[in-house]
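The structures come next, written out as structure tokens.
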Structure P
Amino acid sequence: MKFLIIGGDAAGMSAASRAKRNDPGIDVTVLEKTEDVSYSACGMPYNIADSEREIDDLVVRQADVFREKQDINLLTGHCVESIDTVKGIVTGAGTDGSEFSFPYNRLLIATGASPVIPELPGFDMPGVMALKSLADGRRIRKYLKENNVRRAVIIGMGYIGLEMCEALRTRSIEVDMVKPGPGFLPWMREELSSVIREEVASHNTRLYPGHKIFKIESEEDCLKIICDGITLETDMVLVAIGVKPNSKIAKEAGIDLGLHEAIAVDRSLGTSVSNIYSAGDCADAFHVVTGERAWIPLALRANRAGWAVADNVCGKEVELPGIAGTAVFKIFNLEVARTGLSAEEAARSGFDPEEVVIKTRSRAHAHPGSTSIRIQMTGDRKSGRLLGCRMVGKEGVAHRINAAAVALHCKMTVQEFFQADLAYAPPFSPVWDPLLTAANQLLKKVGGK
């Protein structure tokens, strides 16, 4: 059995390691186009915030460990360019220009995702960067060190943009954030997003939503971002407007793509072509609430999908139920979390949604240190089913969201979730946990089904 893997980060190396654990005799080869494998990409903003740290601190396992201790044929600097699905061969070129080809019995495409870079003048200039790979992190750290950056503009206001805003402010760099869209975190209600916006602004960051970007120009001592109505001067530009799946080689091989051009997979991670699997940020998934295909690239899914592919390759039939889109990030003193659907998303998927927003306390009312938590909770009028939750607060958010995520996986109604036996002690929660308070309010709209 020749198990060939394209891509050596979360999904790829998880699959490679698990396959060797399942069957030590299996022939596993991993082709990775960069020199980096198995690193914590999610930790890069926090690494960049500390000028004394090394970016390689984020490497979870060195390449030689996979080669020497696990007998995985890990080849870095190998960029796959094509897949012949009839002959079962992949071909490509090394960083030195040499050509290669490898046969396979089973193939995993784990090529990840790439930052979206606008096709506008100036976005290819030095000082204009994105953050996705470890190499990106190295470039940013090097640029900050060598160019004495005092001002930065972040294009975009999503997870990475906000985490990098905090990282740069930690290094006393002035930050402006700009994006063409009019809203700030449009996936949550204004009652919650306004709290985050005020927190960001309180840390001397200027926000410019709703400004179309035309180009970036270079002057002697700065870069200029020319926008509709404003011009921003800066030493560095970080582009953080999202990512796109690296699905080109799959498409050219005749493999079906799905939502957002991600590789379409079934619940066993199989593609439309026999013996070819896909996992990680390049592949789609099924949403546990809607049952529909979704593309929400997150780390846990990538690792879990890599395991599932390895199990299936080794003869253990495994299916993954799907994802809820559970995510959390920190921005200065706030924790922000989400899972499932908002009312707008639920309506687009055919539900009849109701939504409540509550403000309550993170601890018992008389306990020192209690702070505000705001919760947005969504349910379905017809079935009474819990559909989603968003939360913002200074404490008690990051792990509390997991209770709502489990409820979504179990397809609980709002009434069933309200009856959940959640833990209580004054340092951690009021008697009625904030999630239960939100569920109680939502029950008044969706009924006790």
Structure Q
Amino acid sequence: MRLGVDDTDAPGGGCTTFVLTELVALGRSEGLDVLGEPRLVRLNPNVPWKTRGNAALSVELGHGVGPYRRLGVVGKRPIRGFHRGRPPTSEERDRFRVAAWELVQRLSERADGTDPALVVADRRLPESLYERAVGGVVDPADVAKALVAAGAWWRTAGSDRGLVGAAAAAAWPGRRRTWELIAYRAPGTTGPRRVEERSVRAAAEREPSLFLCHDPATRRLLVAPHTACPILFGLRATRPEGALRARPWIRSEAVDRWLLFRTNQGTGDHIRFGARAAVTPYVPSRIRGLVEADPTTLRGGHVALTLRTDRELVECRAFEPTKVLPAVARGLRTGDAVELWGGTGSDATFRIEGVRILRLAPRSVPARAPRCGKCGRRTKSLGASRGYRCPTCHRRWPPESVRPTTAPALFGRGTYHPTPSARRHLAPLGPE
């Protein structure tokens, strides 16, 4: 039995990952085990109605059989993830999904306008539900039709917008994946989070699979959120063992519970790499082309450039908070061949999330009069096409003695990402 849940959190509080831990605890009380790993699935970051973290959650529950792995602690009891298991009976399923929906509604920040949704499916949902939600704009009515065809059960409150994420999380195949271990504060704890930065840096150095723990450029700690939610810290890793191993190394205030999630963070799934896509509002895309004119630095340090693709001229922006990207964009010149990935909002401006320089056009610096080898002084021009003469010894040079010289590019061929604190959750970790 696969569950998907979304849209329980709001800017003022709540957390869908916390709701998932409560659903896991509810399942345990009903005699159901976690099969595999709970899943944290980030969705299209460009849609205007995204939730605070823009993540939906999923978990598969049943009766575990055989080997298992410890995935966390909730309610002071261990959570185990079984490699395989038996599905619940129809009576267990019906009883659980009713109780689960009551729990989701109770924990949702309804006063802040959330639109919670819960999906329960007995068989795997179509992968297209995930692909469309992570890389496009989806009509909830289309999702409802797909759920009917799949024989799934669902409930929503408010609008049906949360149904898109809940179904996408339950449909995510999980092939391209990373992991995040999330630790939560004790109930009722408020105020600044107490997470020792030095212990986080030491853990990142000791465990190479951890990523995006801190930003050396901005000296910002990235494992602890700054929002009104129950999360204390999250350790992202390319291997589950790395996150599990590093958890005890983090020194912090009391941890009430923790759980390991399989995620699509760092996968670049929202961008269809290798496809030359036309720029469409709210749809992440990758575009390739030539820089139409030298970029312009705008007020605030943002950089504007125009890219000529095989389809259109695209106005692009590299924003100052990304640090690296405006510096790279500022160093581009007319005729440079680049790939950009990112997306647009309600306007046509393409917001750059990453840059790959494919080919650099020749660069030159303005020609200067030759220097006299005898006197060491710079020669003077005698006029158009008349050459140059040393003002001291009067030695002469012909006009062709002066040629433009090649200047090195500020940034060479390669892939460039934002500074860590400005990276989106889904942004690819390395060169694509």
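Each value in this text was obtained by applying a stated rule to the coordinates, not by laboratory testing. Everything quoted here is computed from the prediction, not taken from an experiment. Cβ atoms are built from the backbone, for glycine too; each structure is taken alone.
Tell me which of P, Q gives 24.4 when you compute Kirkwood radius over Cα pairs in Å.
Working: P: 23.6; Q: 24.4.
Traced to structure Q.
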Supply the structure label, taken from P, Q, corresponding to mean count of other Cβ atoms within 10 Å over residues 102-109 with the calculated value 18.1. Q
To which of P, Q does the computed value 6, 22, 24, 21, 19, 7, 2 (P(r) over Cα pairs in 5 Å bins from 0, in percent, for residues 198-237 alone) belong? P
One of P, Q was used to calculate distance in nm of label points 7 Å out along Cα→Cβ at positions 54 and 342, giving 1.4; which? Q
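When Cα extents along the principal axes in Å, for residues 78-301 alone is computed for each of P, Q, which one produces 57, 47, 29? Provide the component values of the computation, followed by the final result.
On the way: P: 57, 47, 29; Q: 55, 53, 39.
Only structure P yields this read-out.
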